[in-house]
1. Figure out for me which of the structures P, Q, R the number -7000 belongs to, where helix-only ellipticity at 222 nm (-39500 (n - 2.57) for each DSSP H run of 4 or more, over all residues; to 500) was derived from the coordinates.
2. State the single structure among P, Q, R that was used to calculate Rg/Rh (Cα atoms, Kirkwood Rh), for residues 98-225 alone, giving 1.07.
3. For the read-out distance in nm of label points 7 Å out along Cα→Cβ at positions 146 and 266, a value of 1.7 was computed from one structure; give its label from P, Q, R.
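Rule-based calculations on the coordinates, nothing more; no lab input. This is a predicted model, so every value here is computed, not measured. Cβ atoms are built from the backbone, for glycine too; each structure is taken alone.
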Structure P
Amino acid sequence: MLRYLSAIGMSRYTGTKAISSWTKRYLDSHKERPTPFSWPGSDETQLEFRHEMGPFRLVLKAYPEPGGVMHVYSALPSARPGTISRLAGWELGLEDTHLVVFGEDEVNGNPLVVRMEETGKMMNLPIPKGGENGSLHYAGLSIEGKIILGMLRTEEDEKVYEEEDRWRQEMLNKLRNGDQEAMKAMEEEMAYQDQEIEARMQHEDIFTVLEGFFMPVEDLFAGVYSTLGTILDADKILNPETEEWVWHLQLDVMGSGLDVYIHPDDLVGVPLKGCRFLGKVLLVGSLRL
């Protein structure tokens, strides 16, 4: 997880010794009261510190040791969540000393796994085995990305994409209501698309066949996705504490928005509107009910 500190402008602290030194200085000078919490099923009270750095935040979890020493065992970087998704259903789980939200995006049906940023209030609640609709605010932190050319679309292409999106949303809404005909139609559409992609891959590059994708990948941490999306806007933002600049990319990933933060040293190429971002992102955010 420390490697992702570079995505919030803390590239000098991605090593264990460096972040330990920073953490000690922070705890010695910290004035605000931390948020107490306890893991579900445990009576032990622990502490959560939230350190704000402009648009960025570092969430530290710790427990007191004998002699008044504070042991920090977890550091979760996060950025201002600009992407909002409605969840059709969700479930909370514990993984790698963090609270994790498992849910399905109500808009496009994508399964999402997001590591919780604001966990203090949630920790003392039982873990639900399924949830009511909630809004998920999240952002993607990337430590590996590059810029590739965008796709050229004609006006006719735009109309076709819009019609396909409307049809897909209609089918997803029917699916949530248990419509078996919609299930059959979606399966047939997926089979057709698979055949079309396979045929085109015989003589085209994958990045000319697929305009975008969003797929979970095996990683040390839950919530890491391989992402390809079109850049709608790109700007550099400053971490005022470390004085490091970070790229903020607003992406369109197959019709869905995604805000991505990445350190310039981790990005190959210059992000320009209309180009595409290809890389891996760790989703972090907060669940609001």
Structure Q
Amino acid sequence: MLGLEYFSFKALWSPWLLFIALAALIGYYYLIGPWREKHYPMEKRPGFWQQVMAVSGLFVLYMAQGGPMNLLGHMMFSFHMANMSLSYLIAPPLIIMGIPAYAWRAAFQARFWKRLSPVMNPIFSLVCFNVLFSFYHIPNIHDYVMTRYWVHEAYYFALLVAAMIMWWQITCPVPEWNRLNGLRKMAYVFASGVLLTPACALIIFADEPLYSVYNDPNVWAQAMSYCVSGNTADLLAKFEGPMFFNLFVALEDQQLGGILMKLVQEIMYGCILVFIFRQWYNQENAENDHDLRNVDPV
């Protein structure tokens, strides 16, 4: 299906990333099990749904960056944008909320981290992620990054870190580290959606294919050389470029990718807004109940 049968297990599943994902999963259950019992015996084990969020976040991130979807993202722009959505809009908040507060406190209790506190400024984190994302989708920049392995790896890692920091402002599980109240978090989500819109609009409303990786066989073969072993000339001789795998013409695939990114963003941000509002509402009610209980009777 979609031509995946032509590729090896190594190309489809990226064994070294699979190993890292499994190691992270084992580490997570050690963290909430034996490590918690030894160092934080008074802390409760994360509930079922919190564990589901952590495991789902790791799974989604691996599938987008190391599973078959990663390979498809080098052949179809729509899959590329699906991977971006999974990696930077869905996986980060799931991982952040899936890890318990005591683990975050333990991880960042060293004084060294205080030197990096300016990076955690909400305005900086908001602008940083959206600028990195939008800059990456400038056609010449995108093709440059996609055809240079170490630049690609470094840029994707920077995007992931920026996405984690941005989502931290919204989904921070450590109460005393929250910098934004409920209303400001909702404004933050809205602002992020606005900042991401120009990049999606550029892709959706372009009247011609923008990215050589998906319409120039030679550029595509260079990008694919980082996913599969062997001579790139063999790829061209066998498949004649990404058009062999694409279900749509290049422009339609590009427009679908932009629409998909914007749609996932709107759905994810909508869900987060509901989550923030419920948290805010419950907190306000709890504070009001506390105030009423402490009012002196007349």
Structure R
Amino acid sequence: MSAIVTPGIHAEEQTEIGTYLWLDVEGQPLPFQDHEAIRDVLRTAQVVSRKKIDRGVAGAEKIVLKVDDTKFHAAFRSIDRKEKAEPSGRTTRRPKYYRDAAIFESAAYELSRLLGINRVPPVVERSVDGQNGTVQIWMEDTLLEVERIKRRIRPPDGTRWIQQKLIMTTFDALIANTDRNQGNSLIDRSWTLWFIDHTRAFKDSSKIHNLDKVDACERRLWNALREIDEEMIRRRLESFLEHREISELLKRRLKLIKHIEALISKHGEDVVLFDLRPPGSEKFDWSDQPG
């Protein structure tokens, strides 16, 4: 079966994200579709309105942006605070703090692209009405994972769904994201899973929580984890993360590699590594499902 190619989307993006169309406020395709074009517009588009988002605790807002005659939604986050880590019961040279920061959205996006995952929506750093933060394009016509569970909607391809969850689990382990819940992952109509809300990731710690849940890895992601250059990571993330946060990220990467290597040694490469199944050619209709 030949791939469906969407105009304006680079081939490598098309392979990873299926055929998702970025939409305006009326549900029509935006005139700009590739990531760089979207990010250029996010930086310069006029802010028409702002409204607080009910879900979540990071003070995010849903904003309307306008460029020429096109209006589209985006998420604006401005949070930047530090929280002291819970005491570990042992003396350390310095106290550990966890940051809750909007800039981590940019770090997650850049790292996702660097690893070839491409599951984080385009985002940029921007000031809105004098507030510094990040602006991330809104994913229209998607389903929150929490809503999928509530409505008892089953994925049409159970194997691909599990594979996507494993990719998300591996990514969260790498970025120390312990805040992944059913409200911060989205499903588009091709049943591609998208990762959102990363303000509490990139902790100042080399610890990987729930490492045992990483029991398999997508092959291309595995190769990228091993082959990525540490200096490249530093260069791509130094604008978004503090030096210590990058250092701890690199430590978690090595731990993750050793963990997966041990799994391969014990169970075999064919058991541990997998190739992500492509999305189906048909678009899913939410209205056909219960709820």
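1. Values: P: -7000; Q: -21500; R: -10000.
Of the options listed, only P reproduces it.
2. This figure was derived from Q.
3. Working: P: 1.7; Q: 2.5; R: 3.4.
Value 1.7 for distance in nm of label points 7 Å out along Cα→Cβ at positions 146 and 266 corresponds to P out of P, Q, R.
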